[in-house]
Structure formats: C-alpha cells, structure tokens
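So, here's a batch of structures to check.
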Structure I
Amino acid sequence: MSKSLPNKIVIVSLCEKFSNEIANLISQDLGMLYCNAKDLIEYELIDRKMVEDLASLKYVQEIEKKVLKNLSTYENVCISLSYEYFIKCSKNFENNSIIIFLDLPKNFLKEKEKISYLDYDDRKENLEKLSTCSIRIKKLDRTFVKEKILKILGGLL
C-alpha cells in the first residue's frame, strides 16, 4: 500500500501554547488554514464539565475521538495538537501529514508546564517515535523557530 502525499502539517510539543503559536505562524506563511484541536473539541462539546456530568466521561472521550478523526481528514491545514490528543489520534495522521515535534528544553517545560523529568523523558520519546521530524529548540524565538520549520518543510514537500 502506497503512502499518500502529505496534505496537512501537525505541530506538537510538550507546551501547547508554544505549539499553537508556531502552527498559527506557519499557516499564515503557507496560506493554510489553522486549527487548534483543543479549541475545536471545546467548540463541539460547548461545556465539557456539564456534558461529562449529564452523560459520562466515556461519552466525552467518544466525542473527542470523533472530532480528532474528522480533523485528520482536513486538507491544507496546519494543526496544533496537545500531547494528550496527539497520542490518542496519532494513527489518524500518519499517512497524510507531516508531523513536527518541537523538542523544547526540559527546564523551560518544568517551569512553564509543570512536567516532571520522568514524564518529560517518556513523552519526548513517544513524540520522537511518532513524528515525521523532530526539531530541537534551544532558542524560544517564535520567528526563528518558524523559519527553521519552513526550511525543513521545503525539503519534505
């Protein structure tokens, strides 16, 4: 079975805010749509807590799964996914996406995201395995990171 050509870019890191900002910048430069998966799920659920209380956690998870699967069918889009959502749906994106893992410094994540070193190592390993490419970020300048990604994409598209 042949692998289809990529029609979307997925940006994932262990800092959701950073991924969102970079995905938005990339989408603007490439003339693509921008989508934050978390926002799309929140839009679908309207009030997650209320839905969970009225239905169940399982129902909420099914809605999330459905939205993420549908998101994987979008074309010409740059998607920002949190680690948790990406792990749940990575298989949906593996055949038609360029998945970029932004490997942020451990000390930055420990301070900003409150991720323990143990979680960091496990999560980083998972993302490295599931991504098309990993970019080690030392300089947190968003424009610099965007330019680095665009350079890499030039060789992948």
Structure II
Amino acid sequence: MTLPTPSGSEQRMTFRLLSYWNRIRAGKPLPSLGDVNINEIAEMYHHTFTIEIGDNEEEHRFSYFGPELASVFGQDYTGQYLSDALNDVTINNTIGFYDKVLNEKTPHSESSEFFNDGHEVRYRSIILPLSSNGVDVDFLIGTTNYKVF
C-alpha cells in the first residue's frame, strides 16, 4: 500500500499524517476535525480513518473508513461502532491502542507484528487526537497498513 510521493519526501503515511497534524495544530494544544482539509491530504485521505468519540467506549464510532483501507481490510467500517470492529483480530491489533491516544491526548504510533491463522502480520499505525475545544478529544484520525507473510 505505497503511494507515490514527490522525490525526497517521506513515504510512510504514518509520518506524513503526523507531520500534517503538527502543521494544522498551528500552536494549539490539539487541532480540530474542522482543521483537517481533505484537499491538503488528498494523496493519503483514502488510506485514513476517523473515529467519533462517544460519551462512553461503546459509543465510539467510525465516521470515515477510507476506501483503500476498506479494500485492504475487506470491509468498510464507516458508521460502525469501534467496539464491534475490534472483534476483528487485524483491526484490534493495528488500532486497538486508540485508548492511549484518548488518555494521553497525544499522537501514538505502533509498528509491530502478530500472528493470525498461522501467518505473521506486520503493521504500522498512527492515531492522532482531534478536539473541537482544544481540551476534550472528540475525534481521532489515523492510518494503518499491514502485510501478511
């Protein structure tokens, strides 16, 4: 799942998304979902997801699950509750650390491997907090990719 990038620029979507998040923060503690301009991340937007944070864990819901992610994961999770999606072993392993982002209100990235049905799966993921009031996290934005060996 490699996207073409201009010569000399970062190719890993996790780092590109983190760089974008830092830029749209513009000195604020946390950027908001409204700060995200799809046109500015067009080359990676279809590889991202957003999660709307509910009042409790059971109410967190994917508000967007990019079509490239849906193709790779075999399902579009848009509109589905995160708790239901986490029943999928691959989703759970690649973005199950979202609670660290909520608790710490800081970006978190993971790169690791796990086994699923006897196959090694290697992944790289990042999840970043978004806040409409600069304090409370009300959305998460992230990207993830994996490869089965």
Query raised in the report: Out of I, II, which one gives 18.5 for mean count of other Cβ atoms within 10 Å over residues 61-68 as computed from the coordinates?
Result: II
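Comparing relative contact order in percent (Cα under 8 Å, 6 or more apart) across I, II, which structure shows the greatest value?
Largest one: structure I.
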Report task. Taking 3.9 as the value of distance in nm of label points 7 Å out along Cα→Cβ at positions 53 and 101 derived from one of the structures shown (I, II), identify that structure. Result -> I
Query raised in the report: A value of 1.4 was computed for distance in nm of label points 7 Å out along Cα→Cβ at positions 13 and 45; which of I, II is the source structure?
Result: II
Query - Origin of the derived value -18000 (helix-only ellipticity at 222 nm (-39500 (n - 2.57) for each DSSP H run of 4 or more, over all residues; to 500); candidates I, II) - result: I
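Coordinate-derived values only; no laboratory data. Please read these numbers as outputs of a predicted model, since none were measured by experiment. Cβ atoms are built from the backbone, for glycine too; each structure is taken alone.
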